[in-house]
Structure P
Amino acid sequence: MNQRPRPRTLAWASSLVVLQTSGEVAYVVGRGEYTAGLRIGLAVVLALQLLFAQGAMRMSAGSVLALMAYEMMAVVAAIAGDGAVVIRGALAGSAVAVMVLLLVSISAFPPPDLPKIT
C-alpha cells in the first residue's frame, strides 16, 4: 500500500494537543465551584481530544476535523471565559498554534474515496 509520510507538523500538533489537554483537565478538575459530577464530565469530554490526536497521527481526516472544532471552542472559551489572563492567553495561543499546525499538515492527507456519480 502506498502510504504517504506523516508530516512533522502533525506530530508537533498532536504533542501540543496532549500538553494542552493535560492542562485543561487539571484546570477543570481543580475548579472548586463545580460539582464533582460536572468536573468529571468536563474532564472526560476534554480527554476525548487525546483520542482525536491519536487518530490524527493515523492520518484520519475526521480526527483532524474534530481537533479543529475543539481548538475553535478553546479559543472562544479563552476569549469569553473568566479567570487569569495568563491562563486564558496560554489556552488561546496553544489552540491557535494547533490549528495552524493542523492546517499546514492537511496537504499530506490522502484524498477521500468518493463514489462515482453515474
Structure Q
Amino acid sequence: MLCALLQDGGRTMFLESCEKEKVCFSLPCVLADEKENPLEVLKKIVAEELGIDCQVGMVALAGKHNVGSRRRKQFVNALAFTATAKNYFTKRKVKWVAMKEAKAMRLCRQSEWLAKVK
C-alpha cells in the first residue's frame, strides 16, 4: 500500500468520501506490485485521482494495512511518502488537518493503519 502525504504548513491533505452514508477521510492510496517503482506509481495515482502534479519524496510513515476482511486478515506493508506540489488545487473535496488531529478523525478503511502509527 502506497500513500501520498501532501503537506502544506504542517497540515496534511485528506480526501473526503462517504462509506455507508458516513463521511470518512483517507490519503491518496494505491496497492502496488513489488516490481513497480513506488515513486512513479504514487505520482501517477495522485495525478489521476486529484489532478495534482506532485514530487514524491522520502518515506515518512510505515505500518501494516489489512487488505483482507476483518475475519480473515491479510496484512501488507503500508508506506506513506512525503509529496510536494506547486499547486494544491483539486476538484475533490479535501480537508487539511495536522497528523495528530487526523488520528482522531473517522478514517476510511484504506487509511485505518495511520491510527496505529506513532
Structure responsible for -25000, with helix-only ellipticity at 222 nm (-39500 (n - 2.57) for each DSSP H run of 4 or more, over all residues; to 500) calculated and labels P, Q on offer | P
Comparing mean count of other Cβ atoms within 10 Å over residues 15-22 across structures P, Q, the largest value goes to P
Tell me which of P, Q gives 0.94 when you compute Rg/Rh (Cα atoms, Kirkwood Rh).
-> Q
Structure responsible for 17.6, with mean count of other Cβ atoms within 10 Å over residues 79-86 calculated and labels P, Q on offer | Q
For structures P, Q, calculate FRET efficiency 1/(1 + (r/R0)^6) of positions 39 and 71 (r between Cβ atoms, R0 = 25 Å, to 0.05) and state which one comes out highest.
-> P
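Quick note: the coordinates plus some simple rules give every number you see, no bench work behind them. Because the structure is predicted, anything quoted here is derived from the model rather than measured. Cβ atoms are built from the backbone, for glycine too; each structure is taken alone.
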